[in-house]
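What follows draws every value from the coordinates through simple rules; no lab data is involved. Bear in mind the structure is a predicted one, so any value in this text is a computation, not a measurement. Cβ atoms are built from the backbone, for glycine too; each structure is taken alone.
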Structure 1
Amino acid sequence: MRVLRTPDERFVGLAGYPFEPSYRDVETAGLPPLRMHYVDAGPPDGPVVVLLHGQPTWSYLYRHVIVALADAGLRVIAPDNIGFGRSDKLTEGTDYTFARHIDWIHGLIADLDLGAITLVVQDWGGPIGLSVLAREPERFARVVATNTILHTCEPALAGKLTWAHHGVADGRVLLEETLLDYVSFYQRAPNITPSVFLDAVAGPLSSAVLVGYDAPFPDRMYKAGLRQLTALIPLTRNDPGARIGAATMTSLSQWEKPFLTAYSDGDPATRGWDVVFQEHVPGARGQHHTTIAGAGHFVQEQQGGQLAEIIVEFVART
């Protein structure tokens, strides 16, 4: 096993990302401790907000949100998943598992002894972060879900999602063709460049911003986690990730603290999951759920200011 650390000079002078790095070691079974990076911004005694990113991004995605939340008096913790951002990167793809990503984020939150957390999740931040919440719900005060999923492949999802992703009778599954294209591309392409996806979905972005998204990955050796995370998307009910998702959904069915959805209007990949959460989570009832206009999957990049306003208001109101 080999662990890489992206050279610090790759992160010098990135556009809109002036934050000093913070690090903690995190652990999971079968691997040595790894160094996880996180941004810690805002007043140390402010209400805690944890911002979790997905794929193929890192805490850079939240740069505008971090500044706005910190200016509003909130303490912001924005980690980079292992394999992403300034966190350590394992070079063997199969060393990354869904359960280990949950362990690593849970370890950071526990090591920092965070409490009364407002959890903000997008993309893979949802499956990872909500599964941490399911393990230790007493640490969390509220949730904001934006453009995220919790794939269980359950047949009950039929007809609820724009991108079909569920089981059907006789041991079959119904999957959106675009989803399979996406998973296949990430496994077969000779190289993966995050900025290409960001520019295609949230662009056109400036060259300086594109450099920011690519900064963690000097070459292919650093990209095993980037590639593997897409392979971990559960495609059947037999997938270990689907079982984790089902257990997390069961836990959320008992979550009575505030749960808010703030999805964008331009993300077919996650459209419908907002309604699933609203119907499934008791704490979502009666909340001022909203749709953010003018954004695709990477809502933080296109409408970060509006997302920050929603978070600040939600924390104040609840």
Structure 2
Amino acid sequence: MKTLIVNHAEVAQLLPMRECIAVMEQTLTALARGDAVLPLRSVLRLPGEGNVLGVMPAYLTNPAAAGIKVITVFPGNQFAGYESHQGAVLLFEMQNGRLLSITDASAITAIRTAAVSAVATKLLARPDAGDLAILGSGTQARTHLEAMLLARSIRRVRVWSRAFEHAHAFAAEQARAHNIAVEVMETAPQAVAGADIICTTTASKEPVLRGEWLTPGAHINAVGSSIRAARELDTRAVAQARLFVDRRESALNEAGDFLFPKQEGAIDDAHIRGEIGEILAGRIAGRAAPDEITLFKSLGLAVEDVASAHHIFLRAQARGVGTWVEFGDTRAHAASP
């Protein structure tokens, strides 16, 4: 039996952002319609500040595929030269349960997370929104800039990072990559002042975005925190926004950005207006008024990883990309790739 191995660089080749946005729209719609099985992730705390091993399984009915992402998250890796998210996505077919592919998870995570934010931005940001602020200067900052340029006509980009030198390097690199000016701001309030699209992409455990800094009509994509014990937004920012999530059950159990304000009594479960997939499926409305603040809280879902891996697998087969290896019982009469 042969299994396809797809490395980091090949994922970027096979899952361009524009295609991933379309895949995420289809996947989130399918989730909202009940065409997926998605248990909560399992997280094992590891030695070290904030280090975890996460296991995220999912099943999709169309395309019929099951998979699991196994990933480590080491927030301190930004200072060690490694990705904070590392691991693999395993994709299985549904006729015989064969392992079809093993795909680099850090590359998938970087692209699909930003692609989902692009879907949310298309649904929730004002049509004329184009003043973008990015808090953070790592991998997610880079992919979110690419995604936001596809979601809206961006006329201004500002970036802030706790590591000022990283912000300058990010600005120079991304200005060249996208032929757009990227302004480096000394403080987070300066970065978000007047912005109508804000992406928080940090590894911070404490709020980096406060409600008092927000402009009416702004849309926020909060993606940096994916655990109960950390948040990027303060209580006021969450309480004054119309909150949408990728999945309600996940947010109620895992999203520190939601759970901290809830524990403080500022909001309750009804503050979650709905899921992005429910907007796509036509079940609920998105933005209701030009001056309201909208917030998309992203946790990242295994169905997004499985759908991405399936898309990559099909593209890899068609283009002859990746490495096939013998895996499992080689005596079985597995079909040739």
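For this structure, a couple of remarks:
- Source structure (of 1, 2) for Rg and Dmax of the Cα atoms in Å, for residues 50-137 alone, computed value 12.8, 41: 1
- For 15.6 (mean count of other Cβ atoms within 10 Å over residues 178-185, calculated) the corresponding structure among 1, 2: 2
- log10 I(q)/I(0) by the Debye sum over Cα atoms at q = 0.09, 0.10, 0.11, 0.17 Å⁻¹, for residues 98-281 alone from the coordinates reads -0.35, -0.43, -0.53, -1.25; which among 1, 2: 1
- Origin of the value 16.7, where mean projected area of the Cα convex hull in nm² was derived from one of 1, 2: 2
- Read-out FRET efficiency 1/(1 + (r/R0)^6) of positions 186 and 266 (r between Cβ atoms, R0 = 30 Å, to 0.05), computed value 0.50, structure in 1, 2: 2
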